[in-house]
Structure P
């Protein structure tokens, strides 16, 4: 019983730590992104959560190293997205 209680406490502590990290990440994103860019990132997160998470980390790292001018506008975010996503091949259907 005591082991179960200890495991539950550890899981709660881990969840709280993850929540704190997420809050810090969101605070940094609010500083480095314009409202329009944040909205675009939110929409991406709805469709592709893993991609959005990777993109958020990349944006934070890029901003911290000073490789991009702040704040990041929606247009800059769109350009970055176009570079990150592989080009889709256009499929043409010909009927014979």
Structure Q
């Protein structure tokens, strides 16, 4: 399991919380520019740096996927999910 920090919208405000993800169930990572815009507008918690990037992560949970927005660029999240090791794709 990998620990990440998720951005959660709760009754109009944004909060941070830790989540634990099984890397074997992550099916998609993509940058989330909408949350970056919310950060620039001051809608996110003040402890976040203005240069911060965000990733929308899709996790397979059987019949469909669940999406989470986590702190970090897709490349950083991918490195965390793979334990810092490089992965060779077969195709």
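Values as computed for the structure displayed
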| quantity | calculated |
| --- | --- |
| Of the structures P, Q, the one that 2, 11, 17, 19, 12, 9, 8, 7, 6, 4, 3, 1, 1, 0, 0 was derived from, the read-out being P(r) over Cα pairs in 5 Å bins from 0, in percent | P |
| Distance in nm of label points 7 Å out along Cα→Cβ at positions 38 and 54 derived as 0.4 - corresponding label from P, Q | Q |
| Read-out helix-only ellipticity at 222 nm (-39500 (n - 2.57) for each DSSP H run of 4 or more, over all residues; to 500), computed value -25500, structure in P, Q | P |
| Answer label among P, Q for the case where distance in nm of label points 7 Å out along Cα→Cβ at positions 14 and 46, calculated from the coordinates, equals 3.1 | P |
| Given 2.8 for distance in nm of label points 7 Å out along Cα→Cβ at positions 6 and 22, calculated: source structure among P, Q | P |
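Values quoted throughout were computed directly from the atomic coordinates according to the rules given, and no laboratory measurement underlies them. Values in this document were obtained by computation on a predicted structure and should not be read as measured data. Cβ atoms are built from the backbone, for glycine too; each structure is taken alone.
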